[in-house]
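Following this line, the structures themselves.
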Structure P
Amino acid sequence: MEKVKVLIIGSGPAGFTAAVYAARAGLKPVLYQGGQPGGQLTITTDVENYPGYPEGVQGSQMMVDFQKQAERFGTEIRLGMVTSVDFSGWPHKVTIDQKDEIEAEAVIISTGASAKWLGLESEQRLNGMGVSACAVCDGFFFRGQDVVIVGAGDTAAEEASYLSKIVNKVYMLVRRDEMRASTIMQQRVKNAPNIEILFNTSTDEVLGGESVEGVRLVNNVTGEKKELKVQGFFVAIGHQPNTEIFKDWLDMDETGYINAVPGTSKTNIPGVFATGDAQDKVYRQAVIAAGSGCMGALDAEKFIAEKEVEMAEREVM
């Protein structure tokens, strides 16, 4: 069985930042990239709100830059998927691709979260070309234009309100005859002069060739279809944290986000640390994920140092 000091699971901003810090601390981290190397940013086009890129950067290029920096300090980056874990003892045991086993003194989880989509072919085809699951990330690109946002909860209401300050018109699609958002968020949306709520309405198709040009809607009561000319299509129906393999070991909330000790990346299992969107259901921004990746590495470094002292004292006794 291979033995490593720090194993990092996931390769978005959190994972790569954890790798930079762990490598510079001499911990020789091993990072497995998972099923989507680079994370959600690899399917994002322009990123303009990350410090250090004054002209903006393509999301995929940004992750290449992160990876190069992690490798520069000695991180070993590997392809592969963590398929199971055993946190019953220490060191922790992790299985890669259902066959290779690793024993790690510290595990940093940076598996992120995936946006929930409607399941339309056109939605995926135009992802990054007018289709987005993050208004805060991409709303700026649609200033002065017309957009659609799908969703009825607090997140959708918050993002609709955010967009209303940037774009010309927001069409909010609610598939039932009422919203699920809190009363205060509903009032905020209803009071915005450039937000139009379309109840009992679903998306039949996102229209456009190289970019979003419109959307075809269907009335869920009458079955009537109509088209709207818009330039942006935002989906705000939630995110799913990529934490399924840890559910038997780590404390999570009801939706699967890992519970970390406030102000730290520590989980309920000593030596296991949660970073990025796997434990952040509020902000979901690259810069926040990177910061938590730093926390994960520093917490792991301290944990390993304390373990080494503990082991040395046992030997003396």
Structure Q
Amino acid sequence: MSENTENVKCLIIGSGPAGYTAAIYASRADLKPVMYEGLQPGGQLITTTEVDNFPGYPEGVTGPDMMSDLKKQAERFGTEVRFGLATSVDLSKRPFKVEVDDGKTIMAETLIIATGATARYLGLESEERFMGAGVSACATCDGFFYKGKDVVVVGGGDTAAEEATYLANLCNKVHLIHRRDELRASKAMQQKVFNTPNLEVHWDSHVKEIVGTEEGFNKAVTGVIITNKFTGEETKLDVDGYFSAIGHKPNSELFTGQLDMNEVGYLNTKANSTATNVEGVFACGDIQDPTFRQAVTAAGSGCMAAIEAERFLGEQ
């Protein structure tokens, strides 16, 4: 065996709540897991300032601090956490062959995929500048911070309609910005939008820029400038929050043609399981969950994946 080839019982690709929880359970089961964290160690929560809805943190916690805690816990039980990116996989036979960007080839008896999904944004420089300081892609996660305030939601599908109506229960006013003259959301969701008195739809409009204050480390969104695509008229909306609701992109390109996935790219797993269509390969977290996308549900599925990997190995 080449010195750049390594045999492992359990390889975890990706971090975040799903990957780190899988690592905690796998290491406690003596699977001696090796984890490659990916391009964004800790996943989407690294860009989140306050997390108030994860059990066990009564005073709340920042996303980076929570991910640091989970990583330390995984390492405490013996997980080998490495910074690196899987660049190719061969799942045609066990052990599975995974090439990593550090030049290593990993031969894995079981594989746990926790590569997550990436929220889609418009690509504005100001979105990036105010990320975690008024810019979000998760109303369920961050809506509480805007109680009684005014916010903008961008999008026109079911996700946007759902996020906007959810926020309307918390916020003073919700502005839904849509680039077309009708919503793409289902008729039932459209009715909810139109029947919500503090929700205003701005048709045929797009976001030009997010504006705010940037004093030292204290960044905050104070407004969103929108443009009507027909008249060119600009309007500044005085808001405290901006929610992108134009969908998520599952990070599953690596597994195209090898694992079953839906039309968007989320990995398909068996009912009440994290098992994929390839025996010994398990998927957890947002990579297989287009519905909830919460840290706590991702962590739960990470636990499931590790337990299923342990049972799979025990049956071999």
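Coordinate-derived values only; no laboratory data. Nothing here was measured: the structure is a model prediction, and the numbers come from that model. Cβ atoms are built from the backbone, for glycine too; each structure is taken alone.
Quick check on the output: 2.8 is distance in nm of label points 7 Å out along Cα→Cβ at positions 5 and 253, derived from one of P, Q. Which one produced it?
On the way: P: 3.4; Q: 2.8.
Traced to structure Q.
For which of the structures P, Q does the calculation of P(r) over Cα pairs in 5 Å bins from 0, in percent, for residues 141-196 alone return 4, 22, 32, 23, 13, 4, 0? Provide the component values of the computation, followed by the final result.
Working: P: 5, 23, 34, 25, 10, 3, 0; Q: 4, 22, 32, 23, 13, 4, 0.
Only structure Q yields this read-out.
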